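Nothing in this text is a laboratory measurement; each read-out follows from the coordinates by a stated rule. Here the structure is a predicted model, which is why all the values come from computation and not from measurement. Cβ atoms are built from the backbone, for glycine too; each structure is taken alone.
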Structure P
Amino acid sequence: MEWGPHIRPTQAVVDLGAVVGNARLLSEKAGCELFAVVKADAYGHGAQAVAAALEREAVKTPGFLRGLAVSLVEEGVELREAGIELPILVMGPSLMDAHALLVEQRLTPMVSDSRHLTPLANAARALGKQLGIHLKVDTGMGRLGIQPAELEATIGAVQSQSALRLEGVASHLACADVDEPSDLESLSAKQLARFDRLVRDCRANVPTAVQYHVANSAAILRFPKARYDLARPGLALYGNGASAAEGLSQAMRLVSEVSQTRHVAAGQSVSYGARWTAERDSTVAIVPLGYADGLPRNLNAAGQGSALVGGARCPIIGTVSMDMIVVDITDRPELTIGHEVVAIGGQGDTTIRIAEVAALCGISEYEVSCGISKRVPRRYVNDDG
């Protein structure tokens, strides 16, 4: 959604310079080029704007970005229609009858089921194209992927189809964010050992141009053994996950303004369920930002949710409503209508990280950023385009 007239002040401010800087740093840490993951509307940041910023940087400074990665054919088509020319890797399994569309739009499928090879080859042949593909192997995630024992035969099936070209072999780690790299009995260690054996076998039997990749965000930052020819950062690209300690910058701020101030007498309750009652005469701010915008409804379940106003943390009180929150500003008498309110991101020297909001709500960081709704305008800053 484009930034429109200044009517309702709630907006998600996305720092495209931070995303680009994060991508450059992740490429350095991984020691290879990236497929930058922009699925789910770039984790809520806006896929078209993020993709365009990354593409501009890739043109200016080659060597850090191989392409973009999405989950759905539809997501890839949207990027092509927006003018994105970078290679686009479609990682999801839902090809259905979109094989021809995928070829037409110059998308690269990550094939996790050998039954897709024939319809992909037929579609490419009908269009007079040779289609590059990546094969996904299940090394222990238990979700998508060709079984390791079937990989050799699957590669043979690809090589028998002149309309197909094997470009990559990949897998995906299930526990890279929680396993310790030193634990040789962990699932991550076992997956990496399986993948490494597959890579050694493949390199003896396939063209040298084939590239291998298994590292997601957590693996780039935590598992040196996961660094192969390519890497696929998602969460860390936007400065989330374990990235704060790695010098990466959170790219999103969820902001609004104080729209009203009200006096609440001692003993009076606030918001649905009367879950907060004033213990003293209080002043509260009404902020037009609620769970329909993506701020989780149970943010204040533990009574610890806060927002930044005037550079300081102020408690969010009562239940988060669909369209608004109530913030206690009793100790900040200088605050009034029009002051900026930050629910996620930085203000002054203080930052509310997405990880903090996720932890308070008992959900993942992915759910927080992906949950910022379409009714919240995205405003982009630090974009050199």
Structure Q
Amino acid sequence: MKEPVNVKNIGLRGVTVADTKVSFIEGNKGVLVYRGYRIEDLAQNGTFPEIAYLLLYETLPNNNQLADFNKQLQEASILPAYIFGAFKNYPAGASPMDVLQTGIPLLAMIDPELNNDTKEANLRKAVRLIARLPMLVAAWHRIRQGLEPLPADHSLSHTANFLWQLNGEKPSKKMTDILDTCLVLHADHTFNASTFSCRQVVSTRAHMYAGVTAGIAALSGSLHGGANAKVMKMFLSLEEEKDVAGWVREQLEKGEKIMGMGHAVYKTMDPRAIFLKEMALNLGKETGQEKLIKLSLEIEQTALAEFEKRGKTEIKPNVDFYSASVYHLLGIPLDLMTPIFAISRIAGWTAHIIEEKTGEAQVKPALYRPKAEYVGQYCGLMGCKFDPLEKRK
């Protein structure tokens, strides 16, 4: 019998656990692909609904298919009143990610196909989730300010409608296009922590909403989706710092991390960060907030120089380093940065959930069941002696 390979305590890095047709990363070359298409082409030429369609249906849509998909998104853009009622009873200071995590089960309760596990039904559920996740985020943001949620405006695009429901103002084309590109860049990223969580949960034959709830929970962590908010907090804390380069060097000398630098997979600059950096530079000039951009560039340049001295040339800015600046310059509140990540990633999550359930990319779907090595108290196969309560000291 062949001995299993011991891969504990490495976070499963480099361990292949399943097949996928959804996306691909070549970390040493800075390559990210969705369904065969380079992220550079998709970000430059595609809209988020087009890319969501690609992820779900494995092909880019033609005009009629895209029009029908947008119509489906619009028709699904309705939330039941009881969700607003529930939100109004939440503490105003509740984390938007916690609210979002509770909102998905509320949506599950009204889905007429909740326990229909056919591929066709799951595709329809995916469309409903893509349409409604932005509505949950926007509704909570307004409710916590004492405002009423706004109905969808079907004259607007998917991204523009979110901004309208969030702020109560029709967004400019420029603002809409920038955020839409951000959604494309974040839509999928193979077996990251949240996507793996989604797939692991539905491998038990749990429904799609359960998998998405798990994905949101994983995304909320500061080492995953919450990292962009951590980056922005770092920037804000350094606004009055006289010696930014000195601060960076001191952090590294103490063995501390520079938030937004380094990636578990990429050994060169994250291809998404290249787009986001350019957007941040342009937005900084347009909004007159070049001070923030100057700060981020100084942190990046100092950190890269220090990493090179230490022989760590693989550590580069990741997607969070500049997405934080872009969202901030778009006027996105700090605690909504990660929920917007979820609004994008829901396309990839649902595509992976469908793939996991159908087994189309592997021989047979399997219940995930990793092994742990027990390192606790051991008293032999007979077990430790159990003393009655009265005899225990």
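In terms of distance in nm of label points 7 Å out along Cα→Cβ at positions 136 and 208, the structure with the greatest value among P, Q is P.
Which structure, out of P, Q, was helix-only ellipticity at 222 nm (-39500 (n - 2.57) for each DSSP H run of 4 or more, over all residues; to 500) derived from, given a value of -17500? Source structure: Q.
From which structure (P, Q) was Rg and Dmax of the Cα atoms in Å calculated, if the value obtained is 22.6, 78? Considering all the candidates, the number was obtained from Q.
Relative contact order in percent (Cα under 8 Å, 6 or more apart) computed as 19: which structure among P, Q? It must be structure P, since only it matches. For the set P, Q, ranking by mean count of other Cβ atoms within 10 Å over residues 96-103 places Q highest. With FRET efficiency 1/(1 + (r/R0)^6) of positions 168 and 296 (r between Cβ atoms, R0 = 41 Å, to 0.05) computed per structure, which member of P, Q shows the largest figure? That would be structure Q. Tell me which structure, out of P, Q, gives 1.5 once distance in nm of label points 7 Å out along Cα→Cβ at positions 48 and 232 is calculated. The read-out comes from structure Q.
Taking 3.2 as the value of distance in nm of label points 7 Å out along Cα→Cβ at positions 240 and 344 derived from one of the structures shown (P, Q), identify that structure. Attributed to the structure labelled Q. Can you spot which of P, Q the value 1.6 was calculated from, given it is distance in nm of label points 7 Å out along Cα→Cβ at positions 40 and 176? Only structure P yields this read-out.
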